[in-house]
Structures are given as C-alpha cells and as structure tokens.
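Dropping the structures in below, format is structure tokens.
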Structure I
Amino acid sequence: MVNRTTRIISGDQAVIAAADLLRSGHVVGLPTETVYGLAADATNPEAVAKLFSVKGRPAHNPLITHVHTIAHARLISGDWPPAAVALAQAYWPGPLTIIVPSIGKVAPAVTASHATIAIRIPAHPIMQQIITAVGRPLAAPSANRSGHISPTTAQHVFTDLAGLIELIVDGGDCDVGLESTVVGFPNGRATIYRPGVITSEDIADTLLAAGIQSGPVPFAATDGGGGPLLSPGMLERHYAPLRPAYHFDRSQVPQLTGIAFGHRGNLGLITFGPLGIPAGHFSTVALATDLYQAARGLYAAMHSLDRPDIDAIFIEMPTDETALRHAATSGHPPIGMARVLADRIRRASLPLPLKL
C-alpha cells in the first residue's frame, strides 16, 4: 500500500496544485456536481494504471472521460449519432454521460479496450477550471475504493483514500449526489446504461422534441459477470457500505420491526418518511421530501451510518407510491426518480433477511 500524506485544500491554489499533479501523471480527488471523482490524465497510460490501482477497480470496467467543451469531446471521439448531439446540447455541462465512438486518443484502459468512449462535461466550476488548466481530458470514476459508497464530500474521499493519493480538492458538498446518467446509442437509438437524475422520461422528451426518437428509452441490463462491460455503472453490486446493508419496502415493516426487537445492538435506518416503528431501536436518517434532494442526501446518509457501532443498515426502497407522495408535498413531478434511487439502493444492499 502507498503511504503518503493526503492534503485537502480549496481555492485557487487547489486548482493550480491539482493541475500540476495531473499533468505530472498523479491521481487527484476532485469535486464534481454528481460525486467526487478520482481523476487522472486520460491520455497517460501510467497515470490511468495508478487510478485503477488506487481505486482497486477491475480492469474490465471502463471509465468516464471528462472534458470542458463539446469541441473538446469531439477531439477524442468519432461520429456522433443525432441523438447524442441532441442530448449533449440539452444537458451539457451536467450529469449526463454519452457513449460515442472512440478514435484512440485516450489510454486503452479508459475504454476497457472498447471501440467506444464514455464522455461527460461536468458542471462543477472547480472541475471545469482544472480540466481547462490541465489541457487534457481527465478520466475520473468516483473517488472511493471500488464498490464502496460514492463520496459527496471531500471528507468522504479522505476516509476512503487517505494515504493513497496526495491531494483532494475541496469543492463543498456535491449538488446532485448521484453518479451521472449514462446513455449509449446502439443502432443509433438512445439506451440507458446507468440511470441518474436526468431520467429516462427527460431523455425521451428531449429526443421527441428534437424529432429524433419516439417512445420510451430502454434500459440495458446490469452485468454481474466478469467480461468487459459496455459502460461504467453496470456492475450489479456497487455503492455499498462496509456494514451489512439491507433494503425493504413498506409492506415489510412488520418483519423489520421483528428484527429490531430481536436484536440487542445498534441498527441504522434510512427512510422516506415515518414507518411507525417504535423509537429507540434505530439510528435513523430521514431523507428529504423532494426526491431530487433525497438523491442528494442518500450517500451522505449511508456514510453517516457506516460506522463501527452500527451492526447493520436498513434502507427503505422508494416506490411509485413514494414518488407520488413526495411529488404532492414538494411540487416536483416524480419523473422516474423513484426508480433511480431504487437502482442505487438495490445495488448497495441485499434483500431483507428473516433475522440478523
């Protein structure tokens, strides 16, 4: 294991220091609006290899390449289908990643040697400044050990990667809090490889308005096997706390109550509202009423409960009913966010057991 002092810094000096390290082939923790990223120069094979090593990421899982403009994205990619053009124009900079043909301008490990490349323009101003200062595309998965909870603060990155990287740039709490939506274009038609806050409904509406594609946008299946993945974000097990974590829905509250009464240790609970379980049996985090704010707080809630005094974490699964209930109180339409949150929770946890 690498043993080095890890600094957390912010401000203009952080941008300068990060750019210098990245140009020199180092790996740096950087803020984005989605989650914090572990960045390396995407054109430098040695730097990318360090990134995979620090993160413990399997080589068959490709990375997202971050750029600062659409023109920059065009320099590292081939022909884009019309749907990719429309979505980039509508949502960049922002939490959308598009998969387009690669022309070999990045290290092969970035694309897992596929003929395609996943590209995003992040909206976070500090990340944009650093990409511009480096002058090269940056490969950046989430800044955590592979499979762990994604970080939404600089301290989350430090907790997971202290001693493994030299620098973490503190850009505050992430505004979105979930990884970007990933969209590919098999046969020229948009397909979602990882859901995110730009939902399938958003994408369908954008493409319909552009006269490019009509009807629902399909989802690609997640992949639990060991072969090369077509896209980042397709692992079946991901985003998980170190503590045992289990998901449940409201029909299982009696079963959850039985577990709580039969267990003498401390349990963690993440909910979308009161469950009617007697107080005192859980350390509870209630997510926000608005589902977009709930998404922003989900990983932070997991981090807050992923500690040695907690024996297990129980996470409520949102449903369509949850979405409608939240929409009624928040004023935001649900537009698929319950499904997005359920995706992350399902990958981070196991079904509710009969007992601990």
Structure II
Amino acid sequence: MSAPVDPKVCPLCGGDNACAMAQAGSPDTPVPCWCTSTAIGAEVLARIPADAVGKACVCRACATAGSAGTTAQPTVDAGGRPAVRLRRGDDEVLVAHLGAQVLSWRRAGEELLWQASHATFAPGKPVRGGVPLVFPWFGDHPDGDHPDGGHPAHGFARNLDWQPAADQPRDGVALQVEHTGDPGWPHAVGMRLEVLLDPELHLIWTVHNRGAAPIRFEQALHTYFAVGDVHEASVHGLEHVPCSEHAAAPEAAWDRGAPLRFRAETDRIFQGVPDTITLRAPALRKELVLATTNARSAIVWNPWPAKTARLAQMAPDDWRTFVCIESANVREHAVVLPVGASHTMQLRLAARPLA
C-alpha cells in the first residue's frame, strides 16, 4: 500500500515544494502560491505520479528544470582538470574529460551520486565515486599486472583523456577517445559517451571496432549512488535473477526471491538482468530507477568495513552511505564485436520520492 501523499512535498524530487496553499492547510482559504503565476510545462506534469495529481504541487526547481533546455559549459573539476558542466534549471551534472567520468549529478541542489570522503583528483587517475567507466575488462586483468602499468584494474578507459566530439547532442555533451592498441590490450577502438540531462540523466556509450579482427570486451558503468544509510537501502528487480557472489566475507545466506538488502560485504554479479532495476533509499526518501538498453549484466557492490579499510580515497565509515549498481556486460555476457561494427549500451537514471 502506498504512503499517503504529503501536500507539502514535491511529488517529483521529494523536497519542500514551498506551496503556500499546502502550508495553509485549508482549501476554503487558499493562499496564492508561486506556481499560480507560472506555466508548468506538459513534460513536468506528465511525470507527476497519478496518486499525487491534484494533491501536491511540484517545487520551483522541478518546474524550471522541465521548462528550460540544458546548457553545457567548459569548466574544471575540484583538481583543476578539464570538465564540462551541464545545467538545466536548478539541476546540474559535472563530467570530467579524464575517463569521461560523471562526477556529480545534483537535482534541486541535492547530490544523487556518491563520492569518497578523501576523493583525489590526480592527473590520469579516476575519482572513487560518480560513474567511472569499466573497459575493456572487468576487475583484474586475466594475465595479472603488467610491468608498464598496462593492466590496471577495470581496464584503461577511465585513465584516458577524452575530448569533446565535433558534433554535440542537444541537452548534453559528447566526449570521445581513440585507442590504437598497446601491450595491455592490442586492439584499436573508438569510443563515444553522450551524457544528457533531459531532465533525467542519460548515458549513451558506443564502442567502435577500428581493428582488423573481431574483439571481445567487458564494460560497465560503475555507478556509485548516495543512499544515506546502506542498512535501509534495497535493490528491486533482481529477484530470481541468476547471480554469483564474489565478496570475501559475504552474507551467509539470503532469499534470492526477495529484494536485495545489505547485511554484509556484497559483490554480486547478476546475469540476464531485466531492463529496469530500482534502488530504494529510505534514509533519503528517494528511489533511483535504472533503465538500460543492451546491458545484460549488473553488479551490486558494497565493501563493508573490512574491505573499505583497504581501499584508496575511502574514510572508515564511507561504506555506510553508498551502494554501487553497475550496468554492464561482463563474463558470459561480454561483447564480441566484428570488424567495423559498433555496440551501444545505454543507461537512463531517474530519481523520484519514495512512496
């Protein structure tokens, strides 16, 4: 059963809607609200849950975000590295050139992604948080480390300098990079990542085989989500989906037909996943909806305290406030790409108040 609609809360972002009529609390004595002098677009109205129509007003930030287009401006990240800032009303996304990594996604001033407490913005190194790219292998390279550093964990895409594409999409930015091959992975590929704010966050990742032979690769959008309290968080949509657990100290047993909850270190790889997965974060009164195209795998991860202590950029309690859900193609669902062919994986993220 759904929770009662709170007229003082925006049905789109869950924040205070500053609705004077709701604050007055009496339909017989209406007080003029900010929205009475504003035309709220059909795009915004269509996103209001049916049970909230006529009961709760959207906030100014959500109304503005839906009525204005997205702008993209060159900037720098916290380390002074080149980046692009997307803005749509009061919503904002920051994308680093290094690794084409989404570093931040803020809706009406609230951060929806997560970043480690001691995040570093060093040249050539990814930040722990946001959405790092995994390519062309997931985890450690099968051959182990390489003397020249050509076998970094999760591949090299996150260490490359991506550049703005000549043709830019509406409502976002496109970054691209060419890899001509090296000892770590001797194949030529071109990659393009489009990051759109429309007003949901949409990532479109295309890989082109530029070489003379078919290639096989793994890929993942390694998304870190802020959840407030991991003990309250849950993942829905992966019930009964085949999975393998790779945590060093996992939960002893769990109900595979129930939503996934976090009670110990978790590192589960799911295969043959549905196109939609939902992450609920009651501590933040939010749920995140992940809708994918051409992503057959999903990895759900939280390191718990013991592993957190061994991870760079992490404070001891960082594990408490995030969950990773990676939209991916790994292991048996790795992509095999013929010569001259391309593969596109897409992820659309939507945030809404938790019912």
Structure III
Amino acid sequence: MKDALQHKIDNLNKPKGSLGRLEELALQIGLIQGTLTPTLTHPCHLLLGADHGIEREGVSVSPREVTWQQMVNFSKGGGGVNMFCRQHHFQLTIVDVGVDHDLTAYPTILNKKIRAHGSGNFLHEPAMTESEMQQCLSVGRQLVDDCYNEGCNVLCIGEMGIGNTSPSSLWMHLLLDIPLEQCVGAGAGLNNEGINHKLHVLQQCLKRVRLPLTPQGIMKEFGGLEMVTAVGAMLQATKHRMVILVDGFIMSACALMAIRLCPEVRQCAIFCHVGDESGHKLMLEGMGVKPLLSLGLRLGEGTGALCAYPIVESAVRMINEMNNFQNANITKYF
C-alpha cells in the first residue's frame, strides 16, 4: 500500500515533492485508512475537563475555579475551542471527568466524573487509584466508540484543567529521560520565581515514589484524570484506524504515553503544532516528530490542532482531486 500511495502522489501533476508536508500527510492518512483515496468524515472534538490536586501547591498562576468556569463557558459556546470547532465543522463533546464543581445543571456537559474533586495531590499521594485509572481509560474508549459509530474517522482531543502542565512535565521527564528542569515551564503564565517553585515541588513529588515506574505506574502516580482519559481515547482511535490530531504540550504528553502503551498510535497521530510551553519543542524532538504549525500558542483546549485541520484537509484534497500527468496530457517534469 505504501508504494502504491507514494506512486500516486509522485505522479500528480507537480514536481515530485513540491507540495512538501502535504505529500507526507497524504501518505500517512492513506496508510492509516489503507486506501488510495482517503477521506475525512464527521470530525469530532473531545474536550475533557478535570482538576488537579497538585494545583494546591501553587504550581499554577490560575486558581482552580477557572476550570469549572471555563467548562461552563464552553457549554455556552464562548471559548476558543467553540469558535474553531464552528469554523472547521467539528462536533464538540464537552466531558467532565473530574472537575471540582457540580456541573450537572449544564446539560451540554457530559457527566463522566470519576473523582468529584479532581485527582489526588501527588506531592503526598497517588493521583488516582488503579481502579480510577482504568475507569479513565474506559471512558476514553467509550467516547471514541461513540464518535466512530456516528461515522467519525478524524479525532481531535483537548483539555481543560488548571495545573495540568505539572503532570505533563513529569510524564515527559519520566518517559523521555529529559532533565526535569528542561520539562518545566510557565504553564498559564508563571514568572521565573513561580517556575522555580513549580520545579522544586515536582522534584519533591518524585521523591515520594520508587523509580523507575511503568507507564501505567506513571499515570496512576502522576496523572490527570482528563489526561488518562485522553490516553484511552487515543488508544481506541488507533484501534479504529482514525486520524488523531494532537494538540499542544498536554496532549503531546498524552500521545507520548499512548505510544509507549501501543506503538501503533504514532502511525495515526498528526502532531499539529509546537506550542509556547518551553518543554514542548523538546518533547516533540524527543519523540522524533515534526509539528505542522508554530504559532506561539499555549491555550490548550485542542485549539492548535483545530487550527491545523485545514492543512490536513488540503493534503487529502491533493491526493484525491489533483490530476496526474497522464490524464492531464502534461509531460512529467521534476
């Protein structure tokens, strides 16, 4: 299949390789779907919300109530994620897997709450139990099955959870063996003093456990409920051979974890942008992947991945709609 796809791409009426990353994307998506005529159908976006116990240690400039306030804002259509989903015609599903607030009054927020007040403070205790970790993975699988059964073959995932750059930094450090100080950044806007405090807290967190940890152990000890749910979603999307659009620092950490659990995830994942969080570029380099965009984004919510979607769509249009040399009666040129 790879040779046939490459032959088709090379014989479109253009100099070989002249459409650069679009050609790479077309090849990747064709291989994901196992066809010479790939399609993108019923794109879905999962917005997963949860709070983090580690936020209590002052590792974020934003207070935890912002998590539930933004979830309510999303439910009313007022967030960045809403705007981009409308623009690119993504079905948006907003999911509470552990927000420290009762959101049941908002019917457009799907209640899949696994822990009522968010993850445990992993400075002092595991972020979640083994059972809760498995629940997160199961919820992620169920959400993707629902999308798949509606005809979706391209999935985007975003997150909302104050403090979630902290577990992401630990995942990056533990899975890629990159020094922790290179993994810790400003998050939502910490100054240098705040970054140093965050680093010190995370260094203390590591002293609580016996290293090394398995990937499952890392999720249980240092996970976010929304992050582990995203891992489950990525694993199930790979099972269904769906295109997975990977967003910024947090979702890249989730993709890294999913790849460690199932290497085939890498084949389905398109890394959409390199964000402004200091460790994100290093993480992507450590994974050996190339992002599509570099726009200085650090909002999260999946917004960067949504912004990249037109490029992915252009790659699919290229392989399906562009004429070839033979049909166009053009002499092949290089």
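Work out the source of -15500 here, i.e. which of I, II, III gives that when helix-only ellipticity at 222 nm (-39500 (n - 2.57) for each DSSP H run of 4 or more, over all residues; to 500) is computed. Could the numbers behind the result be given before it?
Numbers: I: -9500; II: -1500; III: -15500.
Working through the options, I get structure III.
For distance in nm of label points 7 Å out along Cα→Cβ at positions 14 and 254, the calculated result is 3.1, so let me know which of I, II, III that is.
III
When relative contact order in percent (Cα under 8 Å, 6 or more apart) is computed for each of I, II, III, which one produces 25?
III
Here, each number is a calculation from the coordinates, and none is a lab measurement. Here the structure is a predicted model, which is why all the values come from computation and not from measurement. Cβ atoms are built from the backbone, for glycine too; each structure is taken alone.
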